[in-house]
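So, here come the structures, one by one.
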Structure 1
Amino acid sequence: MKMSTPVSQLLSSKGTEIFKITPDESVYNAVKLMDEKAVGSLLVLDEDEQLIGIFSERDCFRKVVLEGRRSMDVKVDEVMTKKVVYVSPDNTVDECMALMTEKRFRHLPVIDDKGSILGVISSGDLVKHVASEEEFLIQNLEKYIQGSL
């Protein structure tokens, strides 16, 4: 089943709140914020509010914990992912799922053609959307079979 739902529709139901941090903050503060907000990544914005990176749980584990570094001593800028892959609001759920699978990450910023950050979608958001679409389809098929549609 193809999911041609645009990301803009997914954001309108999920919400557009973004969680961000500056590159000079400590990894400790970044992890603390992610814990408080129950998210797995933060957008890293410079002083002009421009996206310069993304910091994720994976960055922390691979580049701090596994290297035996202290999270209070490491700046986000040192370990963030600098090459940020993002999508536009016109990309579809299908395209986002394929991109996340191919690139092996779980968070995608959504940026419009003017460079404005509209939100972030996670693999969990996509799975939740697909599950609700499938549930809707199943309910309609059951109604059709019962003759009530």
Structure 2
Amino acid sequence: MKKASLEVYVGIFVLVGIACLAYLSIKLGKMELIGGDFYGVQANFDSVSGLREGASVEIAGVEVGRVDRIALDPQAGYTARVSLKINAGVALQDDVIAAVRTRGIIGDKYIQLKPGGSDRILHDGGRIRDTESSIDFESLLSKYIHGTVD
């Protein structure tokens, strides 16, 4: 009898441990299993070189969302269409500026949002019109080395 009850307690302990590990993995990975409290907006960039899905979206250094998807948009002249998931508590004006930035010299890429001054707010499915693409250091360095910098 004692051996059976000990095995039951160990089994329960192992299941609770596995559940805790799963929860921590989801939270630390910043994944959402059931929707989440977000709304989606889109922005088109000439270049998003180095930007990855899941990258952070920040305003004034504070994370307010994530990059949901990156795809080529042939209808907009073969630009990169970036879908962003923004926290529901953050209201973006329709004249917000989205820019691809780098953390440090060789760090990760992220989207920086610069709030606008408009009274109109972007809603789910809205589009950010003003964007700044990432700087291609390789081509910039090549122009400098070959003396073709303007």
Structure 3
Amino acid sequence: MFRSLIETWPTWITMPLRLALGAVFIAHGAQKVFGVWGGSGLAALADSQAPLGLRPAWLWLGAAAISELLGGALVLLGLVTRVGALMIAAVMLVAMLGVHWRGGFFLQNSGIEYTVALLGMALALLISGGGRASFDEALSNRRQSFRRR
């Protein structure tokens, strides 16, 4: 099972996707978890309402914040990229349906435009894996060299 998680296509196209998506989610996750860069931190999440009526709100919002931070770090490093991409995709799907849907499509109206783009990037990495210059590739190659011995 671990092998299927780290298996990756030998392509460079994933690198800019990983770097961009990872940076965005590390930043957003750090705002929510640590309260940096104008963020509120985890304590403020406890008083917020979760989208889609999820209860208890503090649990779901905390899970989303940690998923953003951890998912972003995994994607950026290309370490079990599919797990990180799945975490990000889940958060974006809930954000899209539970928060941004009523704003229509365009970002200027708090619409789904941005979440669609981020979800698309996460799905691309979920399909392809980490690609070149990722820990997934290094681990895959290492496992293959052990099997050849």
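-8000 is what came out when helix-only ellipticity at 222 nm (-39500 (n - 2.57) for each DSSP H run of 4 or more, over all residues; to 500) was calculated for one structure; which of 1, 2, 3 is it?
Traced to structure 2.
When Rg/Rh (Cα atoms, Kirkwood Rh) is compared over structures 1, 2, 3, which one is greatest?
Top value of Rg/Rh (Cα atoms, Kirkwood Rh), among 1, 2, 3, belongs to structure 2.
A value of -0.33, -0.43, -0.48, -1.12 was computed for log10 I(q)/I(0) by the Debye sum over Cα atoms at q = 0.12, 0.14, 0.15, 0.31 Å⁻¹, for residues 12-67 alone; which of 1, 2, 3 is the source structure?
3
Every number here is computed from the coordinates shown, using simple stated rules; none is lab data. These figures come from a predicted structure and were not determined experimentally.
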